[in-house]
1. One of I, II was used to calculate helix-only ellipticity at 222 nm (-39500 (n - 2.57) for each DSSP H run of 4 or more, over all residues; to 500), giving -10500; which?
2. Suppose Rg and Dmax of the Cα atoms in Å, for residues 38-117 alone works out to 13.3, 43; of I, II, which structure was it derived from?
3. I have 4.0 for distance in nm of label points 7 Å out along Cα→Cβ at positions 46 and 214, calculated from one of the structures I, II. Which structure is it?
4. With distance in nm of label points 7 Å out along Cα→Cβ at positions 70 and 166 derived from the coordinates and found to be 2.2, which of I, II does the value describe?
5. To which of I, II does the computed value 14.6 (mean count of other Cβ atoms within 10 Å over residues 294-301) belong?
6. If relative contact order in percent (Cα under 8 Å, 6 or more apart) computes to 26, which of I, II did it come from?
7. Which of the displayed structures (I, II) returns the greatest value of distance in nm of label points 7 Å out along Cα→Cβ at positions 22 and 302 on calculation?
8. For which of I, II does Kirkwood radius over Cα pairs in Å, calculated from the coordinates, equal 19.9?
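Computed from the coordinates by the stated procedures, all read-outs in this text should not be read as laboratory data. The shown structure was predicted, so the numbers you read here are calculated from the model rather than taken from an experiment. Cβ atoms are built from the backbone, for glycine too; each structure is taken alone.
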Structure I
Amino acid sequence: MSNQLTCPKSQTIDPYQNMNLVVNSDGTLSRLFEDPLILPSSDATLSVLTKDIPINPSNNTWLRLFLPRNATLNHNQQQKLPLILFFHAGGFIVLSAASTLFHSFLVEMAETVQAIVASVEYRLAPEHRLPAAYDDAMEALHCIRTSKDEWLTKYADYSNCYLMGSSAGGNIAYHVGLRASAEVNDLEPLKIQGLILRQPFFGGTKRTDSELKYENNHVIPLTFTDLMWELALPIGANRDHEYANLTAGVGFDEKLDKIRELGWRVLVSGTGEDPLVDREKELVMLMEEKGVHVVKDFLEEGYHVVEYFEPSKAEHVISSVKAFIFSSGP
């Protein structure tokens, strides 16, 4: 998230005011904070080439592809690159796949990991409440598997695909993973090998210890997270809805069983100064109890979305992603 989305350490501050959001009479949001966007570029002098391709023009959804230039210089195309489908942060309500924060991070990740990254521009709430973002993510998977785009068909290893998300994007990657696990045949030739969940955004009506400890956190205080859930969840739902609460919903255990049966691996990473960290650790525990192969990467130091502001933390996250992908393999 951008610096414009932080707030003073006071729960008396109006979250709308401090997030620079205005609710319009028709229920839509005016997002008044500064969100620098960056255009894609296939300039051959760049280390990573980027371009946008449509998913569903009627919904204004699209993919931003990141292709390491080295791949275009490798004439042995039998050595294709892993494919990472990425979902950006923003509490389901703000920011874009074109936001400079995410674009810059994914350029670095594509180059370091030597992977093709497809970053999804999904619809935002409250104009499009959940499950709209999940629907867009599934549509992105089907778009990729049927795409004739040369960057995908020529350079991407469809048998070595990962779903990755940051914060709200981590929530999307998780829920789309649950959906995709039930549709593996329909997704061929795409074969998902695992989930990469970076500080995934979950909630519940009962506060965790980390939420109470960091309720006035300078990045996402509880006033922010509560507002995000209020605007993103279906109208009338609370934070114990299955989209927010890890243990809610029908068939929760069976869905994790399916992930285990498919042999998917899951990387969950977080930081100790994040209000969400207890829920991230709960996810690890639930998955381990069901026999899912989980790789844990928790650092004591670091706030929410720290990797977008501190290069050393970005380097750590990207190194963890690279190690996870190349230690698992298809």
Structure II
Amino acid sequence: MGLFSFSQPSAFLMGIPGLESLQPWLSIPFCVLYLAALLGNCIILFIIRKTQSLHEPMYYFLAMLAVTDLGLALCTLPTTLGLLWFHLRRISFDACLTQMYFIHILSFVESSVLLAMAFDRFVAICHPLRHRSILTSTTVLRIALAIVLRGVVSLLPIPFLLRRLTYCSRTELSHSFCFHPDIMNLACADIKVNVFYGMIILLTTVGMDFVFIVVSYILILRTVLSLANREETLKALNTCVSHICAVLVFFIPMIGLSMIHRFGRNVPPLVNTLVAYTYLTIPPALNPVIYSIKSSHIRKALLRVLRRKMRSVRWIWGLWGQQLLGKKGFKTSWNG
């Protein structure tokens, strides 16, 4: 009888190997990261929505990145914190497939959004006069729809390819979330089709996105270096710094995790686990921080919102204080 048959409809998630006794303490940094991801990306979305000057292609793509990061954080949060807090290891096959599907879709979407942001920077720096005419609101919307459709359609066969496999005695996954190579390696059947399809999809989506991002920055660098004014050169490069940081934070752990799953059979389990957590928890938490620090427009809009909120709090506090003094019968007049 297979592992995911009617009589055995579940597998077991794994925490951090060798540190099982410290799981309650390890949950603290994970809570901080998830809280930073949820609050930070919600703040980014709120600022972009409320600030009219940020209604531009660059910030529309940033809003898409924030939504994707929120989705990634919410996909892994229940199983990760459930495992660390309550030792909830069991997960049904259908739930595992659903989580895996959305994790991979959101990863592919994030890769595509980073490519779209690189294209925006390329047009803004290399063809500044045509930037608004090329990246109109309609074009941005079409790009967003194409990004989502590409992720959904390209990954649609994966759950069906996993369902056709026979699963045997192994029941433990490598992480506290479901990952395609992880589920695939539990099978005791021929998985060549799954391996081949997974590799092709990875290379034609995320792989091509990374290549086009590199090409975009080669063209940007060539244009920037041709500028005679050093101040203009630095200003143009500064607009790309936050995006370059987001690209590195996302692609380095993703490429590392893919290589480990496919070729790193002798890699210690702890390294595999740490790379996986870095890939799925660090980018959603760091991206809002990166853009808040490096983007002057986001930073100024954030400060404006904070000042407005502080004024509202002071006004409410003053009104409440006056009412409290009035109820207690205090007199403000001076009787000489």
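1. Clearly, the read-out refers to I.
2. Values: I: 13.3, 43; II: 15.5, 48.
Derived from the structure labelled I.
3. Values: I: 3.2; II: 4.0.
Answer by label: II.
4. For distance in nm of label points 7 Å out along Cα→Cβ at positions 70 and 166, the value 2.2 is produced by structure I.
5. Working: I: 14.6; II: 17.4.
It traces back to I.
6. Structure of origin is II.
7. Top value of distance in nm of label points 7 Å out along Cα→Cβ at positions 22 and 302, among I, II, belongs to structure I.
8. I
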